[in-house]
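Pasting the structures here.
No lab work stands behind these numbers, since they all come straight from the coordinates. Here the structure is a predicted model, which means the values were calculated and not measured.
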Structure P
Amino acid sequence: MITSAHRTRKTSHPGGIIRRLYMAPLGLKVIDLANGLQVSRKTVSKILNERGSIEPYMALRLAQFFNTTPELWINLQQNHSLAIARETDPCWRHIHPFTPRIETESTPSAPRE
């Protein structure tokens, strides 16, 4: 079983996936995609240049336009965002799991009704 800790390949940003797997093979330009999604070229460019995220409203539009599911786009974005967080924020590694205290007979407890 390969876990995320053993993953060697960098997680792709959804914008790169759109460029490589959808736009290039279909011969789409930024303006074509923007018009098809009914958003501005600036919005599409931010995503394609990996400076913008896929939000739910955009996932719905991409799914409709490319005949996929919104979950595909949301999951791609979530996986990418989580990989970035793992790489850039080392603080989470120093957090210890919560361990509940076990009550003993000597520990006073609330009266039962």
Structure Q
Amino acid sequence: MSMIHPREMALAQDILDIVQREMAYQGAIKLRTVRVVVGEATPMLPERLTFCFELITKEFPSDRIKLIIERIPLAFRCRFCGATFFIPETGFACPKCRSKNVAVFSGNELFIKEIEVE
């Protein structure tokens, strides 16, 4: 039996709350799909979020709600030369100019991209 994880449970509940508000605004009755974008650096495990989302939506007035999680890789941008890169073999140094003056470019996203309703 899987354990309930507080971080992912709270996130699943927040997602459902936002989706329910949007459904009420649109006058939608059935929820079919929720597509969420999650950056690789976000402190959350997709399989735990899926488990928690399925748990809290069991009694929801829809047949089965599908949660789709799109992962965004962790990428960096060099503040010196502007190159964008993933973690290279050289560590956190820019593979183009070797500068260590880099910033996170992507990978910390967390948002609802799309919902499919009836």
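With helix-only ellipticity at 222 nm (-39500 (n - 2.57) for each DSSP H run of 4 or more, over all residues; to 500) coming out at -9000, pick the structure among P, Q it was computed from. Comparing all candidates, it corresponds to Q. Between structures P, Q, the calculation of relative contact order in percent (Cα under 8 Å, 6 or more apart) yields its largest number for Q.
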